[in-house]
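What follows are several structures.
Bear in mind these aren't lab numbers, they're just calculated from the coordinates by the rules spelled out. Everything quoted here is computed from the prediction, not taken from an experiment. Cβ atoms are built from the backbone, for glycine too; each structure is taken alone.
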Structure 1
Amino acid sequence: MNRLSANDVDGEPNRITYTQWLNAGGTLEADLTVTKLGEREYWVVASDTARRHVHARLERALDEGHGFCADVTGAWAQLNVQGPRSRALMQAVTDADLSNEAFPFRCAREIDLGFARVLCVRITYLGELGYELYVPTEQAVHVYRLLLEAGEPLGLRHAGLKTLASCRIEKGYRDYGHDIDNTDSVLEAGLGFAVDLKKPGGFIGRDAVLRKKAEGPLKRRLLQVQVLDPKPLLFHAEPVWRDGQPVGYVRAASYGHTLGGAVGLAMIEGGDAVVDAAFVDSGKWELEIAGARYPAKASLKPLYDPENKKIKA
């Protein structure tokens, strides 16, 4: 598993690790989480569209050694409890200590919820304090109803995929197959923080990542962009302009209800220029929507909670 993963997933048990799986060329093949449950047991979670691809790559990797993998998607339901009051809700339905000290960010542990034993992982895909709950399918409705009842006095709301898309783009979180894919290097995609170049044994694609770093500062990078006017909407493929020159296009977008304007992720080509903080801060940015250009801002860091204070609260 550690050979497949660019990040180090072989740490202490009961920890979730965000990582990418790369090919020999150092470009992205998967963007997922790996939870180490025990010394020889791992829990891999990928998006629905990438599930078969991830399973196939894992099976091929296991052909080189001794191990077994199974797609258990049908055996488990996932319920997401996210938001500033998520800890209060969860603490109301379990005796497990979910305090920041006892259950920190990236912790994974089995807990009791009603009559169910669930895997609770403190992680988020939308930039808030929150938990992913993996519930045996036959007990999913029971846990769901338990959460609804306990959540009513806390203002619990249902949220669909469009809400998830809006929140994750505000936070600058990537979605494999949508705004990143196997044509992007892990560094250009802004995911170098999830790569451990020094871990023992290396990983598939490590040599290519090292070559990319040796080439010098990046001239192609994925940035977050926001329209300053709160009225126009972004959808997909809108051209991005810097100082009157086209430099890329929007790969994924939504309306950012927290930020107060349309927001997206765009791959920017700097040409001869290095795409760094100085490049971003010194340019006049515009987004072209339906033939009209609108002033915009661009950022290498997430526009929403760049210091991750909310998810670690």
Structure 2
Amino acid sequence: MRLIGAFFKMIRLPNLIFIALTQVLFQVCIFYPLYAGNIPFRDTRNFIFLVLASVFIAAAGYIINDYFDINIDEVNKPRKNVVGKQINRRWAIAWHFMLSFTGLVFTAIALPVFHKWYLFLGNVLCIALLWFYSTTFKRKLLIGNVIISLLTAWSILLIFFSKVSVADALLPYHYSQPKFFRFAFLYAGFAFILSLIREAIKDIEDMPGDARYGCRTMPIVWGTTTTKVYTGVWLIILIITLVIVQVYVLQFRWWWAVVYSVFFIIAPLIDILLQLRRASSTKQYHKLSNQTKLVMLTGILSMAFFYFYL
């Protein structure tokens, strides 16, 4: 049982559940209402395989990250790392390759490869980026943060483009497609910006271990104050964007969605912005990182409203 628990800890089971939940909500609460009566044959089957592919590839990414970060994690989070302690490094790398391969197999099953070949290549690129992120990009200024944020947004865009081709996205074939496009990129953009914010906060939190092993993250290169300004600017951009969206939504009289967004997304983001200004300890930055993750969850859960409104 201890080994099973260590395995689930290594693959970050709660994060995998979050990825699957995001894709399920996008499918059930946005795609189904918009395309009611026009759901393609085998769509649900293909969707399930795509979710499994996303989960397996993400799990492989978490494993390879821990594999290459053993020394840094010994400083930053000595109690959380299981690779090299409870799980042998050889088994960890084996699991990485097995899960990555299985994720690609599920992608191939889910998609008509000859028509959606670019999505299969997209998941191949995800695996490659997760590998090079763990070996190189994570230790570089900004690029690692951008890669993780893009991959976070990809979990939504993958589902969108599995339904709609690139050409159809530009030239809609269905009257609901413009709405589907807006929802997909609204939530993908939200996930992208919030991931940028969280990654910057985590960089400050992880400074001790990163600095010891020669990483060139933002707080190490630019300093903590500049990194906090950078993060604060993104928070302000996201808050203003969400306020504008709520003003737009008010014309449809979606009152409950607006109330939810104000109290469970916008207000917590303002609170994070205010706390960030005062934060100075690793414990405070860790708390802010967790709060940012919680806001991402409440933001994704807001999709549930559209099941009733669309």
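Details
- For -24000 (helix-only ellipticity at 222 nm (-39500 (n - 2.57) for each DSSP H run of 4 or more, over all residues; to 500), calculated) the corresponding structure among 1, 2: 2
- Comparison across structures 1, 2 (criterion: distance in nm of label points 7 Å out along Cα→Cβ at positions 208 and 272) gives the highest value for 1.
- For log10 I(q)/I(0) by the Debye sum over Cα atoms at q = 0.19 Å⁻¹, for residues 40-119 alone computed as -0.78, the structure of 1, 2 it came from: 2
- Structures 1, 2, by FRET efficiency 1/(1 + (r/R0)^6) of positions 112 and 240 (r between Cβ atoms, R0 = 41 Å, to 0.05): label with the highest value: 2
- Each of 1, 2 could give relative contact order in percent (Cα under 8 Å, 6 or more apart), but the derived value 22 comes from 2.
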